[in-house]
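See the structures that follow.
No value in this document is a laboratory result; all are computed from the given coordinates. Just so it is clear, the structure is predicted and the values come from calculations on it, not from any experiment. Cβ atoms are built from the backbone, for glycine too; each structure is taken alone.
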Structure P
Amino acid sequence: MSVILPTPEDTTPLRVVGAIRQLAQGRSNAVGTVTLAASVTTTVVAAEHCADTSKVFLTPTTANAAGAVATTYVSSVGNKTFTLTHASAATTDRTFGYIAIG
């Protein structure tokens, strides 16, 4: 789930308090899902809240993704993007959830 993000000009206490409460409840705009590309060994992910100093963590959400965990890793991280390196497979349902922190 995403967080309500007040602008720097927002002086509405309820919006600011609401955003803080959502963060305390674990909500974040730095999450998403990615499905590994079929029949190739890398998948580039566009991630709006990713920075070149971010740490990216993956969680498999399908059985085929769980089977690919041992051969899937974050090979590079950049501004608004990261790249996963993985084994080539014809399956199209190797789906992971991710969070990019930092």
Structure Q
Amino acid sequence: MKTPSEKEKKLNLALSKLKNLNLENPNLKNALENLDNQKNQLEIEKNEIKIKYENLNQYYEKLKQKLDRLNNSKDHEQLKEIEFSEKIDELNQETDTLLEELDKWQI
């Protein structure tokens, strides 16, 4: 059987080895750093995409407003054309009526 001093020496040797033991895995540390870098890069890209989306959304809204104005203008022009056609029809009817009246007077 071993003596207590031998056991103590072995225990002290094991403790010193444990103290000197590097518990950090360099591969794990590198992997974590890579993941952190990728996360930061993705956040940067996300912010850039967000800004581009907002710009596109604003551009879309401007185009939509412009299209609405054009459609309203087109509708207004169509109404004007209809009114103009109606006025022409009225004038044609009045002209026909006047011509008929003239024909009656000429007889």
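In table form, for the structure just shown:
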quantity: Source structure (of P, Q) for distance in nm of label points 7 Å out along Cα→Cβ at positions 50 and 74, computed value 0.8; calculated: P
quantity: With Rg/Rh (Cα atoms, Kirkwood Rh) derived as 1.09, matching label from P, Q; calculated: P
quantity: Structure responsible for -5000, with helix-only ellipticity at 222 nm (-39500 (n - 2.57) for each DSSP H run of 4 or more, over all residues; to 500) calculated and labels P, Q on offer; calculated: P
quantity: Computed 9.6 for distance in nm of label points 7 Å out along Cα→Cβ at positions 26 and 90 - originating structure among P, Q; calculated: Q
quantity: Test item: distance in nm of label points 7 Å out along Cα→Cβ at positions 58 and 82 calculated as 3.9, pick one of P, Q; calculated: Q
